[in-house]
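Next up: the structures, one after another.
Please treat every number below as a calculation from the coordinates, not as lab data. Note that this is a predicted model, so its numbers are computed, not measured. Cβ atoms are built from the backbone, for glycine too; each structure is taken alone.
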Structure 1
Amino acid sequence: MSSTELRVSKIKEGTVIDHISGGYALDVVKILGITGKENRVMTIAINVPSKSLKVKDIVKIEGRAVKPREVNRIALIAPHATINIVRNYKVVKKLEVKLPKVIEEIIKCANPSCISNSNEPVSSKFYMEKKDPLLLSCHYCGSILEKSDVLSQF
């Protein structure tokens, strides 16, 4: 093994989230509701050299599968992420996150006066204006949300 080679142990069962934008692994962990007090092995690699992204983060979680709603939230902050489902040390399923053109009920509008933040029976709805860097526009009031606005909600 060379001195520049990265060695991270394999997991037997669980999820590996790879190609997270550099510096956002802890946000992904927060989205998953992981505090570190769970009784499971987890590896977090931050700012690892990457050919395609320059730097990337990786999160490996033993004994934990991600839910579809969590995948959609991860897509908002890590649009290039891949999610690998591992069984018996082998990747059995590989998913690329996809940020839909319309995002509903995942996040709230940052505008407190928006009808989606009132007591009206209206669900939040956004249109993706730009994927990277993230820009979303509210269907109801037109407010623009950036990645930092989304991160503040998790």
Structure 2
Amino acid sequence: MTQTAEQLTPSAKEAICEALNQAVAETAVTTMLAQNFHWNVTGMAFGPLHDLFQKIYEDHFTAQDDLAERIKALGGHAEGQLSAMLKRSKVDEHDGHAPAEVMLETLAKAQETLAATLAGTAAIAEEHGDLLTQDMAIGRGQVHEKFAWLLRAHLG
């Protein structure tokens, strides 16, 4: 049965918000990862990679807000502490000291992790009849899969 935010049970809201907070955490860490690589990339592909990394972190910054606002629409608490996000995230930080190929591979893996997290979020939302969160999670997952492909395309 399809449910609106107000119709969801407290336990459904809690499960969905937990999944969304996981997605926010990983999106935040990946945002900083992309920005770090944007700042530190060097080499012959500097221009296009600098631009691609910027496109990614700008997209992710907006996505963090959209995901957090969905948590709030469900009556949950959007976790906003960086330390908690780092602890929760399946995406790791990077110090930015790496050749472009390592940056591409690292960021592609982060995108794949985010896509998987969002697929899981969509499944949890579907289980509870929350098609609006399901749709959001599917859409974001598709964005991350596309970014993973774009990043891997640079690797040949």
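If mean count of other Cβ atoms within 10 Å over residues 104-111 computes to 22.1, which of 1, 2 did it come from? Of the structures listed, the value fits 2.
When mean count of other Cβ atoms within 10 Å over residues 112-119 is calculated, the result is 12.9; to which of the structures 1, 2 does this value belong? The value was obtained from structure 1.
-0.67, -0.71, -0.92 is what came out when log10 I(q)/I(0) by the Debye sum over Cα atoms at q = 0.19, 0.20, 0.28 Å⁻¹, for residues 48-87 alone was calculated for one structure; which of 1, 2 is it? Considering all the candidates, the number was obtained from 2. Can you spot which of 1, 2 the value 2.4 was calculated from, given it is distance in nm of label points 7 Å out along Cα→Cβ at positions 16 and 64? Source structure: 2. Identify the structure, out of 1, 2, from whose coordinates semi-axes √(5λ) of the Cα gyration tensor in Å, for residues 24-79 alone was calculated to give 29, 9, 5. This value belongs to structure 2. Out of 1, 2, choose the structure whose coordinates give relative contact order in percent (Cα under 8 Å, 6 or more apart) equal to 21 when calculated. Considering all the candidates, the number was obtained from 1. If helix-only ellipticity at 222 nm (-39500 (n - 2.57) for each DSSP H run of 4 or more, over all residues; to 500) is calculated from each of 1, 2, which structure is the one that comes out at -26500? Going label by label, the one that fits is 2. Calculating distance in nm of label points 7 Å out along Cα→Cβ at positions 40 and 72 for structures 1, 2 picks out 2 as the one with the greatest value.
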